[in-house]
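No lab work stands behind these numbers, since they all come straight from the coordinates. Fair warning: this is a prediction, and the values are worked out from it, not measured in the lab. Cβ atoms are built from the backbone, for glycine too; each structure is taken alone.
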Structure P
Amino acid sequence: MSKNTCLITGGAGFIGCALSRELAGAFDELVVVDNLHPQIHADHRRPDALAPHAALHVADVTEAGTWDRLFADFDPTVVIHLAAETGTGQSLTEATRHAAVNVVGTAQLLDGLARHAMAPKRFVLSSSRAVYGEGAWRNAEGGLVYPGQRTRSQLEAGQWDFPGLSPRPFSAESTRPSPISVYGATKLAQEHLMSAWSHAFGSEVVTLRLQNVYGPGQSLTNSYTGILPLFARIAKAGQSIPLYEDGCMLRDFVFIDDVARALAKVALCGAPSAQPYDIGSGRAATIGETARIIAARYNAPAPHVCGKYRHGDVRHASSEIEQTRADLGWEPQVDLQEGLDRLCRWIDERM
């Protein structure tokens, strides 16, 4: 009798570790592939947070040999594809690295499966809100427009918003993907690759477009991802948190446990639609608001607007999750105040 095997690529990372614990007992085998990149894993060792029952294989997803060795021993029923380079700003100066891992790595996984005549029952792809770019904005007449990427001259002039337009939350049902970063472009390419392959080989694919994931377990050393741990470290040191642009950028911060539950749900139960699903908290908060909550917790000076900006960042990002709720029976359970408290307590224990 064949084993019920789940493969998680990039499974030793922040989300993968949380997911491995969420999937405890759900599969006969839980196989994790991760290269333990030093940007995330400075000591290059198995993370303590990875579930003990998960079999970790340290390997590079971009190498064909990785998949030939793996598929000689495992025939996955479900593949959860988390492996990706995720630095939005970093992707503009390290485009080759992001394309190699996110696009070529995905293609190597699919080619490996094809070479071994394997077609998983289901793929679960961890995609990103970055595929939307700036998304759709509403004009004065009530129509929707896609303003595209903010130009260098706009940002240099401190023109943060698009004049005459108001932002709208992202929705897989109604927002056209239009990435403005190399990272976002590679994540959209992952979606297309998975969809094309799965249709041809008879696998299901469920895509989750994640908003800003945060919580205990985030890297405290990776300067390219995880703005909230950075804020906490600054405030804990008694310093004022610097706010980019005017501090009014909207973000949808979704807690790690809620994300792990969503991934586990679609891995085990599937989804009724081929439409991607938005995974967020359902509530947008400004960067300034989150910074003030963290500063107050540490009795730090009030955050200050520094006026700096970063190319590749969108002005506002939030999501509508009504369809996700309805289709998946999933509901975010941790609000921002509680989530920030849990994150800061975890950071305090480690600093």
Structure Q
Amino acid sequence: MSLKLIHPGLLTTVQDLGRTGYQQYGVVVSGAMDRLSLRIANMLVGNREDEAALEITLRGPELAVQQDTLLAICGADLSPTVDGIALPQWRPVLVGTGGVVRFGPCRSGCRAYVAVAGGIDVPQVLGSRSTYLRGGLGGFEGRMLKAGDVVKQGPAGERSARLAKRLTERLTPDRPFQAAAWHIHPPHMAAVSEPLGVRVTPGAQLGRLDQDSRKRLFGSVFEVSPQSDRMGYRLQGAALRQTSTEELLSEAVPPGTVQLPSDGSPIILLADRQTTGGYPRIAHVVSADLPALGQAKPGDKLRFRPVTLEQAERLYLLQEREMAQIRMGIRLKLQNKMDKEM
């Protein structure tokens, strides 16, 4: 089975949960900007959570379905349709052969994820199918997708095949797709507000900020600038001043590191971040807030909220507990208990 791109959209790439285990060699992790949405999309079609999917940004592609395909779209609401009929998100959908999935205006968020039963089948590079655009590594020939590309799907598992069969039986000539009646609505999308509250723990060089700048860091509203991408978000707002101009040795930078260049405008490092950095690390976005942050787009506003390391760990554990509940609920639906719900 395969999908053919009629139009590539603004930025469509193949992503999974990232290329781990090689940062000591300078290999960038990459992976989905909103890991929760990718994981849930994969769950909905019966995949492992780390299977590769399509990550689409702001303006989506046109995808021609060349054979009946079980898919799920999670993350941003980019107004998906099939042959002009609105396509529901956060649930499994069987799109019939010849259907064309299109995306319209961005209603909320920034990035949507299209998972298909069996996952996107591209070669693994260092254990991952994720695309690192700057390095031309992984994904579909190491690049963003373009018109005419044909993206293959891997073999579907038993649960995926069973659900696809039941939905296929409900297809009709005037209905290009059939969706399950049940759906998932994850907390990290429901909680998005303006400005977005981003919780951070103190960075190793927070003490380099003068007193007024430290107040501005936690008391001001910052805006995601147009000079932002998968590598990091450059923020606009009140400039932050350092008490020292002493240069630092480069050190490892985890996802969510808030760096402060000499111009005083913070940068939040994200999925395609470099493995080391020499700018002062003034804060770190907690892991639980990275998925919502990955849905921010240029012009969106955010505010930093300080938390302790213990609070950050608790937030992560709570989020994973919610994911476990979602996983169990979907698993029950994908077993033999779906007949009454669909």
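Structure values in brief
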item	result
Given 1.8 for distance in nm of label points 7 Å out along Cα→Cβ at positions 220 and 260, calculated: source structure among P, Q	P
Origin of the value 3.7, where distance in nm of label points 7 Å out along Cα→Cβ at positions 60 and 148 was derived from one of P, Q	P
Ranking P, Q by Rg/Rh (Cα atoms, Kirkwood Rh), the structure that comes out highest	Q
Of the structures P, Q, the one that 1.16 was derived from, the read-out being Cα Rg over 2.2 N^0.38 Å, for residues 68-163 alone	Q
Origin of the derived value -10000 (helix-only ellipticity at 222 nm (-39500 (n - 2.57) for each DSSP H run of 4 or more, over all residues; to 500); candidates P, Q)	P
